[in-house]
1. For which of the structures I, II does the calculation of relative contact order in percent (Cα under 8 Å, 6 or more apart) return 12?
2. Consider the structures I, II: one of them gives 23.5 for mean count of other Cβ atoms within 10 Å over residues 235-242 as calculated from the coordinates. Say which.
3. Which structure, out of I, II, was Rg and Dmax of the Cα atoms in Å derived from, given a value of 20.0, 60?
4. Given that distance in nm of label points 7 Å out along Cα→Cβ at positions 83 and 107, derived from a single structure, equals 1.9, which label among I, II identifies that structure?
Structure I
């Protein structure tokens, strides 16, 4: 076994134990995630809360952050308690303090970060970052299985939702044998109802199907296979959908031959900015997203931009990345 592999094995063994000890010691635990939550953000936080409550019944556990109506079936959120002096804060699925919803992790001394995004900054006392993991939900399951924490059916369903959403039902390239080992154990030990989960996650109202048709018809595509779509508030009102809907649909355009990279920029009228979601079938996009104030994974990233000029600047930079990718014959 190579020395680097040995060191990583020792690190993981230690990090599991350290996080477990912090959870066991704390009487009050706050669990947070990123703004604009997706199923992995909600599944990892609410699943972790359920695991803690199932194993340590007397602990106070709060999952905080703004609600997402589309995903309310995953579980109920809590209000931030007043006294945080002795609380343990656990932040999942979030690489930097600016994106944490409802609390500033730098102000909480006793804190843990569990995240599968590439490293951006250190914001917690103890950090476990695994950018090879499919999702924060997979990391929570890994933590539970490695430390002997019981995972009930209720907790397992929340975490499975997060895992399949971030892998797009195991289709993304970072799905690996570990993912299937963890899912196999989850299915054996909890007997979760995956048919129910898929129905809840993928069943959509007809208005969203019609809106998806609008998106398909209106993507602009560059010569280097970058598709982009700017969606204004008037269009959202016409189809009776909210600003989060286009971002939730972006994985539906994964198999269009003429697009290697595709971008949706949706006006969030309340915040006065555009929510930008970026996906790729090959070219690495997270560096471009980072240069435009965002970040994420190599093939799935996002940011928020102020106006159309900033959006088109992002598209231009993505187009350069796609051009190099095509010139290398990788498309």
Structure II
């Protein structure tokens, strides 16, 4: 199993480290094999990370995109208000142009020499984050995801692994084995598997209150998948015990959820961050769960505001895993 951490490729995150060598040095000191990177949605972002540091690549993702893919302009304008905001979000005006953008993103992963890419399979409008009255079903989102994935990978010269990632919004949740199988069967690319995000799976059960409870829940979801569980080839490891917050906030649309798209996005994103906290595991039982699943790659996907905080949070989680992360 290769141990990784998350890293966003954009100027601010790179500035915090000073150089790619500093990031590589921290990874080596912590006993990590490299990073899973995500592009900062900037076509001119700096390409300064050495290829031997990049093991995984998280592809572009959008919280809501199914309406755009299906050409539902009225629904898009209800969400974004103006067509300019739609174009700014997707960097495209048509589904064909969106596929081109994703293919450019996939080419970045290929150029980096990544071993795998991650693709989010979910869709949620901003207001739905609060109300949980969803516009699309799991099946609709998964079927659209298969369509766009097949378009993106068609004819691309690569055999890297494509790992679909679960969310707690409509789409792929890893709670319904039949839906998981439908998603995987609908993808025509051969080298496909699952990136099981532990924190996201926690967010599908608002009754969880402790990490120990969570260990049983994750294992139950995994075992319920039978042979399909063998497709879990990667883990995003973090924890988010936010069930009490979600139950308390359900249906409460905040007063600042008004104005243009960016104002409402800021309000909804703050809510999402209260749900999906990306905090480090501290219960040592997580080590047994990871061994039970046996992934090829594990990304310690933690939130952080500085290099020092990143390293400290990594040490906490690696200690729970029984990994000697240095001093």
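1. Clearly, the read-out refers to I.
2. Derived from II, not from the others.
3. The read-out was computed on structure I.
4. It traces back to I.
Each reported figure results from applying straightforward, stated rules to the coordinates on display, with no laboratory input. The model shown is predicted, which means the values in this text are computed figures rather than measured ones. Cβ atoms are built from the backbone, for glycine too; each structure is taken alone.
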